[in-house]
Structure P
Amino acid sequence: MEKKFLLISQVFYPDEVSTASLFTGLCTSLVKQGVPVEVWAGQPSYTKLTRQPGIVNHNGMTIRYLASTNFHKSSLPGRFLNILSFTFSVCLKLLFEREKTPVWAHTTPPFTGIFASAVCHLRNRKFIYILLDIFPEGLVRLGKLSGRNPFVKLWEWMFIKALDGSEKIIAIGRDIKELVGEKNRALTDKTEYIPHWHDDDAIFPIEVEKNHLISEFGLNDKFLVQYSGNMGLWNEMKTIGMAVNKTRDDVVFIFVGGGMRKPELINEFSVQNPANVIMLPFQEDRKFNESLNASHVHLVTLKDNLEGIAVPCKIYGILAAGKPVIGMVPENSEIGLVIKEEKCGILLHPDDLQGLLNAITFLKENDGARHEMGINSRRAFERKYKVGLISERYKTLLDTIY
C-alpha cells in the first residue's frame, strides 16, 4: 500500500479561514517532503463561494471536493446543511471505497470525525483523530448545554467511542492531551501532542514603523494593541471591550476579523464608534503578514474553565511575527504554558480588566521588555512551530501507522 496522507477537512483551500489555511499549509509542506497527499474537502463556504470541480491539483496535492452544499457560513441553517451534506458524502465514500489508506480527520465540524471514525471501524480502516476543539464538553462548561441532557450524553459517548476506535490521537495542546487521559487513561499511550503551526515564509517580523498600514491610518504616534482572528465561541471579548473605554488617547485597538462574539465586544463600547478603535475584516492570506505586524502587542483570549477544550491558533501567527502576547487565558491552558515557558508575553486571568490595562501600560512604557518578549516569540516559533517542523512530525507518525 502506498504511504499517503489522506485528510478529511470540510474547510480547505481556497477558503482562507484559519483551519483551511493551516491545513493547506501542512499538506503543502508534506508534499515538499515527498509525501503523496489527498484531501477530501467540502465546497468553499467561508471566504470563497465559487464551486470547485470534483478534483483539483493544488501545490502537488490532490483535492477531492465531495458533493456538498456551500451556503455562506453566516447563514446558520445553511451552515448546518453544509456540514450535513459533507458528512453524508464522506461516510458514503468511506463505506463503498475499496481503498484502505488510513484516514486522518479533525474535530471541525465535530460530527464529521465521529461518523467517519464509525465507518472506518466498520470497514476495518485505520483512523487518526486530530483534536482541535472538544465537543460537547466545551458547550457544557460554557453553560450552553446541560451535561444531563440525553443528547449531550449520547454525543459524549459517541465522541469517546471515536477516540477509543482511533489508531492514533493528535492533541494540539498539552491540556487537551491531559483531558483525553482523564476521559480514559487507556487512551494516553496513543495520544500524541503535536501543536499547531504557521508558515515561516508567509509570516515574519516587520518593524511597525515600516508597515504601510500604519501610515495609511495615521497611527505613527500611537501604541497599537491588536486582536486578530476569530471572535468565536471560546473567546473572552467583553473584557477587551471594557478596556477600550479606559485606555489613554495614544493607545489604539485594532480588531481584525469577526465572529459570533464580536457583538459582545462592540456592546461594551461607551460610544458607537470609538476614536481609538479600528475595525478590519478578515485579511486575505497575501495581506495577513502585514496585518499581523501592524501592532506593538497582540491579544489572545480563552474563556475561564476552557483549558483542555481549545487552543486559539492565532498564537502561532503572533509568535511568527515576533510580537509580544497578552494572554487572557486559563493559567494551565496550552497558551498559558507557552507564554510562561517562552517568556513571550504577559499572562492574565480571562476577565482581569485592570490587569489588561496595567499590561498595556507596562508594555507601552517599557520598550526593552517589549522588544525582548518579541524576540522570544520569534525564537520559540523557529524552534517549535514552523510548518516544516510540524509536518516532519506528521510524516514520522504517518510512517509508524503503515
Structure Q
Amino acid sequence: MNGVVSVSLILISFIIIIGFLSNYQFKRTGFPGILLLILLGFLFGPITKVIKLEEIASLTPYLTDLAMIFILFDGGLVMNLKISLRETPRAILITVIHLVLCTVAVMFFMMGIGIEPLYGALFGIMISGNSAAVLIPIVRSIKVSEETVSLITLESTLNNVFQAVSFLAIIELITVGQLDILTAAKDIAASFSIGGVIGVIFGFFWLHILLKLKRESFSSMLTVAVVFIAYYTTEYLGGSGALCALLFGIVLGNENSIFRIIDRDVKEMVFNKYMRHFESELAFLIRTFFFVYIGLSINITSTIAIVYGAILSIILLAMRAIATYFSTIRSPLESERNIITVAMARGLSEAVLSVIFLNYGLPHSTLFQNIAFIVIILTNIMCTIGIYKFTHKKQHEKVKEEKIGTFSFY
C-alpha cells in the first residue's frame, strides 16, 4: 500500500513539474504547453497503462467541476467589466451562429456516411461546444486585445449552456418522439438568468464581507469556499454554475468600478494582489491536472474514426471561420479574426456528452465516442498551433510597423 501511495505522489509531483515547465517554455517561446500536458496524459494512460482510466473514472465529475469553477473564476478576475458588458451581445451572436452551422454541417457529413439525420444533428451538437477550461488559460496568456479575451471567454462559457440544453432536447425528441422548443428556450433563459443573478449577488455580498475580513488570515481560502457554494447553489437551482463563477470573478476583479456604482469610497483594495496570486496558483494546479486528465480519457478503438474525426475537425474549423466573420463585421475585432477563429478547442464536455449518449443505448454511440475523442485531440492541436502562429505573425507585423515608423534619414 505504501508503495502505491509513494508512486502516486511521485507521479503527481512529476505532473506538477511538467506543468510548470510547460508554462515556463510558453513564456520563452510563446508556444502553449497544453498539448504537452495532454500528450503526457495520453502517454501515462492509453499508451503505457501506468494509469488506468477505469481506476480514476470516479474522479471525472470532481475534476471537471473543479476546472470549470477555478478557471472561470480566475478568468473573471482579470476581465474588464465595461468591455465584458459591451461584448456580451457579440458573444451570444457567435455562440448561436457557431452552434447552428456546426450542427447542420456535421449532420450533412454524417448523412453522407449513412447516419440518420437526427443522429447526425445530435452528434453535431455534441462536438459544437468550445471548452472554456481550455481556451481561457490560452487567451489570457497571449497578447491580444481585452475585447478578444472577453469575447472568447464569454462565448466559451455561454455555448456550454446552449450545447447541453440542445443536446438533451434532441435526446428527448429521439426517445420520446417530440421536441418542445419552447421548453428548451425557457431552460436556456433560466440557466443564464439564474447563473447571472446568483453570480452577481454573491460577488456583491462577498465584496462587502471582505471589507471586514481583508486583514484576516486565510480569507483567500474562505473565498474559495464561497465560490463553491455559489456554483453549486446555482447548479441546484437549474442555472449555469459556469456563468455564476465567471460573474463572481468579474465582480471581485472590478471592485473599483463596483464600489463607484454603489457610491462607496474604499481606499484600500479588498481583493488584493496576494489573494489574486493565491487564486492564480490554485487555478494553475487544477488546470495542469485537467489537461493531463483529457489525455488519460482518450479512448480510440476504431481506425475509421480517425479519418472521420480529421475531416470533421476541418469542417468545424470552416464553420468557425464563417461564424467569426459574420460576428465581427465592422468591429474592432476584425484584425484578430484569425485568433478568434482558431479558438475552437474542444474538451471534456464532448467526452461527457458521448458517455451520456452511450448510456441511453442509442445507435452509433461507440462510433460517435471514438470520433469525439479524435475531434478533441485535433481541435486542441489546431487551436494551439493556430494561436501560436497568428500571435507571432501579429507581433512580427507590429515590430515591422514600428521600425518603419521610426526610420529616419537624419
Structure R
Amino acid sequence: MTKAGWIAATLFMASAITIQAHAADVKIGVIYPLTGNAASAGQSAKDAVELGVEIVNRGYPELKAMPLGATVGLPNLGGAKIVLVLADHQGNPQVGQQQTLRLITQDQVVAMLGSYHSSVSLVATAAAERQGIPFLVADSVALNITTRGFKWTFRSGPIAPDFAKAYTEFLTDLKKSGKKIDTIAIVNENTDYGSSVAASILEAAKAANINVAAQIPYNANSSDVSAQVLQLKTAKPDAVIFISYTADTILYFKTMKNLDYLPSIIIGDDAGFSDPTFIPNVGDLAQGAVNRSAFDIGKPGSNSYIINEMFKAKFNRDLDDTSARWMQGFFVLADAINRAGSTEPDKIQAALKATNLTADQLMIGYRGVKFDESGQNTLSATYLIQLQGKQYVSVWPEDRATAKFAYPMKGWNK
C-alpha cells in the first residue's frame, strides 16, 4: 500500500471508530413503583416513558415542534439511541436508594429518572447527588426535594404549593359564585408526599381565610379507613381534599358508599385519582370528583393530541396526568443530553441548567421548562379536571375549561 493509501485508510478507520463511539447507546436509569400500592401507576409511567424513548429513537415528522421529536436518535451524539435500565423501588425508600446506587455504579447510567413516591425521590436524589449524577424528578411533588441545596437534582413538574394555591383559588371562586364553602377537610397519607401537600394546603387555606375543620393523616397501607370516614361524617366539611395513593383512594370511595357519606366536593391530589385503575374500579362511585392535572389531550394536530393517539393505539387507553408528567420529564432529560453532546455527567448537568423550553415545544400543559438554582421548573402549571361519565374534563380555570363544573358531586347517586 502506498503511503497516501495508508494515510487514507487510517483516517477512514479513525472516522469509523469515532462515528461508532458517538453512536453508542446512551443509558438512562429509571426507578418506578412496579409492585406495591402504586404498581398500576408505575406501570403506566413505564409505558409512557418507553413510548417517549421510541419517539426519540425513531423520529416522527409530525412531532417536529418538539426537540428530538422528528429526528432519529440523539443528533449531537451521532444519532445514538437511548436505552432505559429499569428498576422497581416497590414504593420503599430504602429499595429506591439501593437501586439508584446499583444503576449508577454497576450499570453505569449517565442520568436518572424517577420516582413517583416523594419519599423515594428524597433518598434516591441524595444517592445520585453523592455520585455526581443528574437526577430528573418527573412527578414527585414534596417541596423539600428541591430545597436542600442539591446541584444534581432537577424537577420538571409542579410542587405541592402550586396545587394548594390552585385548590384554594378554585374554592374561593366557587364561594364567590354562591356555593357553600365554609369549611374543608384534608385527608392525607402520612409519608413525605401526603404530609408535604397537606402542610401546603393548610398554609394556603389560612392565607385564603378558608377554615380547615379537620386534617386526617393515615397510613397508606391501611386495610380499613372506616374511622377516617366517620371523622369526616362528624366534621361535615363542605369540601374534602384527598392526598392518597391508588389502593387507599379506591378503599376510601368504597368505604364512603358503605357508610353513606358524600360531601358536596371531593378534590383528589392526582396520585390515586389519576391512576389508570381508578375509573374502572370506582368511577361509578366517584362521579363529580375533582382532580388536578397538567395534561389535556388538546386539539387535533397538537403535540399532546398526536402523542395521546400514539399511546392509545399502543396501550388502549389515554395518557393520564401522572404518565404524561413522566413522559415530559423524560423528554426534558433526553433534550439536555443531546444539547450536552456528551454523556459526561457535568456536561449533562450544565445542559439541564441551561434548559429553556417553550410551551409549544412540550406535550403537557406547562408554560415551559426553565430551572431555577434549586433545580425546580419555574414554568410548571396545573389545572383542575372533573370526572364526568367515563372520563375527566377540564373545569378550572375558565380559560382552560372544556366543560361546566357539576355541583354538588353525584358520587354513586344516579
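Here are some notes:
- Which of P, Q, R leads on relative contact order in percent (Cα under 8 Å, 6 or more apart), largest value: Q
- With semi-axes √(5λ) of the Cα gyration tensor in Å, for residues 113-176 alone derived as 23, 15, 7, matching label from P, Q, R: P
Readers should treat all values here as calculations from the given coordinates under stated rules, not as data from a laboratory. If you're wondering where the values come from, they're calculated on a predicted model, not measured in any experiment.
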